[in-house]
Each structure stands twice: as structure tokens, then as C-alpha cells.
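Have a look at these structures, which come just after this line.
Bear in mind these aren't lab numbers, they're just calculated from the coordinates by the rules spelled out. Since this is a predicted model, take the numbers as computed values, not measurements. Cβ atoms are built from the backbone, for glycine too; each structure is taken alone.
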Structure 1
Amino acid sequence: MKKVLKIVAVVVAVLLVAFLGLRTFTKSKSPQAVVENTHNGLNVKVTYCQPYKKGRVIFGGLEPFGKVWRTGANEATIISFGQDVKVAGKPLPKGDYSLWTIPGETGWTAILNKETGQWGTNYDEKQDALRVPIVSRKHAPMAEQFTMTFAPDSLGTNLVLFWDETEAVVPISKQ
């Protein structure tokens with residue numbers, strides 16, 4: 001019995017070290033970032049990982065048009081709202097959501113999903129809290145690293161996603 005417990009303990013230890021090593025390696029290639037907005041009465045926080053272009057075709061290539069994208073790298077991107085909000089004019093209760101997008105050639109779809117904490121390839125459409133169309137447009141200069149930022153506007157703030165030569169805008173306002 002002691003031998004079995006020792007073997008199990010060694011296996012668990014090896015798996016833990018492997019997991020932590022993989023996590024450290026992936027974070028070094030796509031570092032974690034946090035952006036926060038506390039303007040216009042809105043409290044919004046986004047935690048995501050920033051992949052690099054590395055000479056690849058991004059939208060319509062690495063990230064195909066019409067397919068759900070984790071909107072970053074590694075774990076699913078998390079967006080937290082400190083109050084009830086409207087996203088692209090549609091109401092959404094305060095709380096934490098995973099942020100997904102569907103890039104398109106002429107426009108994108110933003111998806112706020114109730115499931116959080118999952119790896120970025122584990123998307124469950126049944127957990128969607130909201131899907132809204134958002135504007136995408138050309139971005140100059142070309143952005144080597146995927147980045148998100150907030151741009152306050154008269155109604156609230158815009159979450160601006162940009163990578164390569166594309167930017168998408170998610171409007172957020174108070175309810």
C-alpha cells in the first residue's frame with residue numbers, strides 16, 4: 001500500500017511540475033495583460049493574453065473568418081463589469097464573463113459567455129449571455145502584438161481590440 005501511495009505521489013508531483021512548466025512557457029510566448037476602465041461611471045476590467053503576429057496572416061488566416069476566436073491566447077479572456085451595462089446597446093448584468101469574438105471580413109460578433117476559467121479552446125455556445133455585432137476596421141500602423149485598450153466616449157467607453165492591421169470596437173455603456 002505504501003508503494004502505491006509513493007507512486008501516486010510521484011505521478012502527481014510530475015504532472016504538477018509539467019503543468020506549471022507548460023503554463024510558464026505559454027505565458028512567455030503570449031504574456032498576460034490587464035486593462036481597466038474607471039471612466040464615465042463604468043468599472044470594467046479585462047484580463048487576457050497577448051499573442052504576436054510573427055509574420056503570419058492573422059484574420060482570415062490564423063484566425064479564420066466566421067469562426068469563434070478566444071480573443072487572445074492561452075486561457076479564455078475574462079471581462080468583469082462592476083455594474084449592469086449595455087454592450088453594443090444590449091443589456092448585460094454585472095459580473096464576470098469570458099469574451100469571445102467571431103472575426104468577419106466586414107464586421108465582427110462579440111460574445112459574452114457565462115463560463116469563466118476555462119482554457120481558451122473550450123467554448124460552450126450554450127453558456128452565451130450575449131452576442132452582438134461590432135464594428136471592425138483597418139488599423140494603422142500594423143500591431144505586432146494583440147492589444148486591448150479603452151477609449152472613453154460620450155456614452156461610456158469603447159473596448160478597442162487591435163492586432164495586425166485590424167481593430168474591432170466593443171461599445172460599453174451604463175444601463
Structure 2
Amino acid sequence: MIVLYIILGIIAALLVAGLFVPKGMKATREIVINKPNAEVFNYIKHLKNQDNYSKWGSMDPNMKKEYKGTDGTPGFISAWEGNKKVGQGEQEIISIEEGKKLNTELRFIKPFKSVAQSSMTTEAINDNSTRVSWGFEGSMNYPMNTMKLFMNMEKAIGNDFSTGLSNLKSLLEK
């Protein structure tokens with residue numbers, strides 16, 4: 001009986017702690033790609049191309065993908081359904097500032113519902129070098145935010161962005 005009270009006490013403590021754990025998450029990473037800005041931006045503004053460099057796209061080779069609209073334009077939606085690692089959701093192009101910024105909304109359905117804003121920006125360093133930044137902002141609703149007590153979500157997601165950017169650099173600099 002004591003063990004049951006201890007377990008219930010731990011659960012109660014975590015739920016109370018969750019009331020004070022920040023819900024917001026933010027991660028951004030960047031890399032320099034040795035290609036002209038126009039070439040880099042024209043590639044990243046097409047969501048279908050993310051399958052070629054995103055870490056998440058490679059985590060489930062049997063992932064089901066569905067597309068709606070015209071890729072590279074606002075309103076285009078890339079939907080996925082995969083294994084437990086990638087879950088289910090969709091990404092929609094919200095706006096494009098040609099040659100500079102791609103804004104998307106990520107709508108996660110499984111394993112838990114969540115919405116995040118994501119962006120990729122490009123900035124010409126010179127005629128043949130482009131700084132690419134990839135980031136997102138979102139939140140974890142209570143009580144899911146208690147996971148942040150045990151895991152640095154910003155670091156984990158940021159590392160995935162770094163992997164994706166490194167893959168993008170290798171792909172475009174071939």
C-alpha cells in the first residue's frame with residue numbers, strides 16, 4: 001500500500017510541477033551553403049523537397065504522404081502518416097517572401113495534437129554563399145509540458161534541424 005501512495009505522490013508532484021513549467025518551445029539553427037541565394041530559396045520553398053534533407057523524412061521509409069495544392073505556393077499542404085517516431089500531421093505553406101522567407105504551419109495529430117509555426121529564411125552572404133536558418137515556435141499543453149522536466153525539447157528539435165541543414169548543404173553543394 002505504501003508503494004501505491006508513493007507512486008500517486010510522484011504523479012501528483014509532476015502534475016503540480018507541470019503548472020509551473022513553461023509551455024513554449026523555440027529552436028532555430030543555421031548553416032552557410034555555397035550556392036546563390038535564388039537557387040537555395042527556390043529549392044527550400046517546395047515542401048516536397050524536405051523529404052530529401054529533413055531528418056524526419058528519413059525516419060520512416062514507409063511513411064504515407066499526401067499533397068494538396070501547388071507546391072511552392074501558399075496553401076500547399078504536405079500531410080504524412082508514419083510510425084511512432086514521425087506520427088501523423090501536416091505542414092502548410094502560410095506565406096512566402098520570395099528569396100527570403102518561407103513560413104509554414106505544422107499541425108501534429110499523433111502522437112499528440114499540437115500546432116507550431118515554422119520558418120526557413122535565406123540571406124545572401126555574397127553571390128555564391130547563402131545563410132539558411134530553420135526554426136520553429138510552438139507550445140506543449142499541460143500536462144504534456146511536464147516532459148520538458150526530463151527532456152530538453154529545444155535541443156532535441158534543434159539537433160534535428162542541424163541534421164536537416166547539413167543534409168541540405170550536402171545535397172545542394174554536389
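Brief remarks on what is shown
- P(r) over Cα pairs in 5 Å bins from 0, in percent, for residues 96-151 alone from the coordinates reads 4, 16, 22, 23, 19, 11, 4, 0; which among 1, 2: 1
- Ranked by mean count of other Cβ atoms within 10 Å over residues 128-135, structures 1, 2 are topped by 2, which has the highest value.
- Identity of the structure behind 31 (criterion: relative contact order in percent (Cα under 8 Å, 6 or more apart), calculated), options 1, 2: 2
- If Cα extents along the principal axes in Å, for residues 56-103 alone is computed and equals 38, 24, 12, the structure in 1, 2: 1
- Which entry (1, 2) yields the derived value 67, 39, 28 for Cα extents along the principal axes in Å: 1
- Origin of the derived value -5500 (helix-only ellipticity at 222 nm (-39500 (n - 2.57) for each DSSP H run of 4 or more, over all residues; to 500); candidates 1, 2): 1
- Highest-scoring label, criterion being FRET efficiency 1/(1 + (r/R0)^6) of positions 32 and 112 (r between Cβ atoms, R0 = 35 Å, to 0.05), among 1, 2: 1
- When mean count of other Cβ atoms within 10 Å over residues 72-79 is calculated for each of 1, 2, the greatest value falls to 1.
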